[in-house]
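Read the figures in this text as sums done on the coordinates, not as results from a lab. Bear in mind the structure is a predicted one, so any value in this text is a computation, not a measurement. Cβ atoms are built from the backbone, for glycine too; each structure is taken alone.
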Structure P
Amino acid sequence: MSLLKKLDEDLKTALKNSDKLKLAVVRMVKAAIKNQQIDKGRELQDEEILAIFSTLAKQRRESIEQFSKGGRNDLVLQETEELEILQSYMPRQLSAEEIDAMIRQAVQESSAKSEADIGKVMKLLAPRVKGVADGKWVNSRVRELLHG
């Protein structure tokens, strides 16, 4: 089942079950997809829709971080719940151990020796972890492994 069809089904289910949070999240995602379709003038592929999910999830993570700093636990809870719903549509995220193994492999392939070689490592890693790991976090792990 394509992601758009799954979203449509989940929209109907959320309406029937009066699940306001899921309904709001699905509507937000569908609006973002529709905006992209209008911008591009065509239907989106599942990969492009997943990129939208990744963007929205990243926004939620950043909001959670900011709300935590501001002491707004009510908004942290809401954003966390929205993030969980968004992640339910995304592929399984890689574990820290899996990412570390990929980083070590990329370091060997690129012959990276120091932090100055982060660009080489990230160039190899970025396509491999796209959609299954947060790029900012992967970059910080690469920095740690090359530094230490």
Structure Q
Amino acid sequence: MKYERIINSEQETEQLAQQLASLLKPNDVLTLEGDLGAGKTTFTKSVAKGLGITRNVNSPTFTILKQYEGRVPLNHLDVYRLADSDEDLGWDELFYGDAVSIIEWAHLIEEDLPPEKLAIQIHRLEEDKRKFTFEPFGKRYEQLCEELFE
């Protein structure tokens, strides 16, 4: 089952992301897909804020990974530049550790992702309007979505 929500402003995006953050636990894996400028990093910044992270969060496009400490640590990955890489980068240590992992452009490393995850697609409809589609894979994420969308 997929869950959808239309968001009309950056403030609504922040609210959704912080509601999600309140439900996240160590080991959770979120994948983010969307065109350039869809709001993946903006959404991640708001999740980070909801996790109690006070450091400035920005896209790890050139570094691939940035880690932040909060109520629950956060691994923020942007794997856009790994499109042609077959290198084993030790994903298991990240995805099965004590942090929440958010992966932008996750389809590029699909075969390395855990089978249980929450896939989030962001579609830009207008300047500030977005459609968020949440697709849970696994019981943990089904329950999370039920709680988030009740």
Structure R
Amino acid sequence: MSSKQIRIVIVDDHTEVRQTWRLLLEQDKRFAVIAECASGQQAIGAAKELVPDIILMEIDMSPVNGLEATKKILRQNPSMKIIGVSIDDQPSYARTMLKIGAKGYVTKNSSPQEMTTAIIKIFNGGRYICEEVQNKMKDDAKE
């Protein structure tokens, strides 16, 4: 088994959220949080400088939101793996993130296990949308 850790950058404008994610993620020896960014602008710089394996990108930030930061990062490095993160569980947010090139979407209500699953699946080349949003997508399709 490879001992290479998955290098992660956490992007959120709330310090407590970044610290909590770091604490949860670093309990798993497969993960190394290599940077925390408080804004989309910082994320763009960190992506270019550090070239992480995964970026956890909060969508609702200012002045550069997660959507804009994701677009700019993917213009610099189209193979970058970005997971959109939001408190919002509306399928439209997930669809927008995937449309602009993100590989996944989770909500802040997602369990640590689901976040781990998303990171591993996306690191290995897949896509992931959290169960909470998938269920809403299924409900939307029924209507």
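Among the shown structures P, Q, R, from which was the value -14000 of helix-only ellipticity at 222 nm (-39500 (n - 2.57) for each DSSP H run of 4 or more, over all residues; to 500) calculated?
R
When you work out distance in nm of label points 7 Å out along Cα→Cβ at positions 26 and 122 for each of the structures P, Q, R, which one comes out largest? Don't jump to the answer; show the numbers that get you there.
Working: P: 3.7; Q: 2.8; R: 2.1.
Comparing P, Q, R, the top value of distance in nm of label points 7 Å out along Cα→Cβ at positions 26 and 122 belongs to P.
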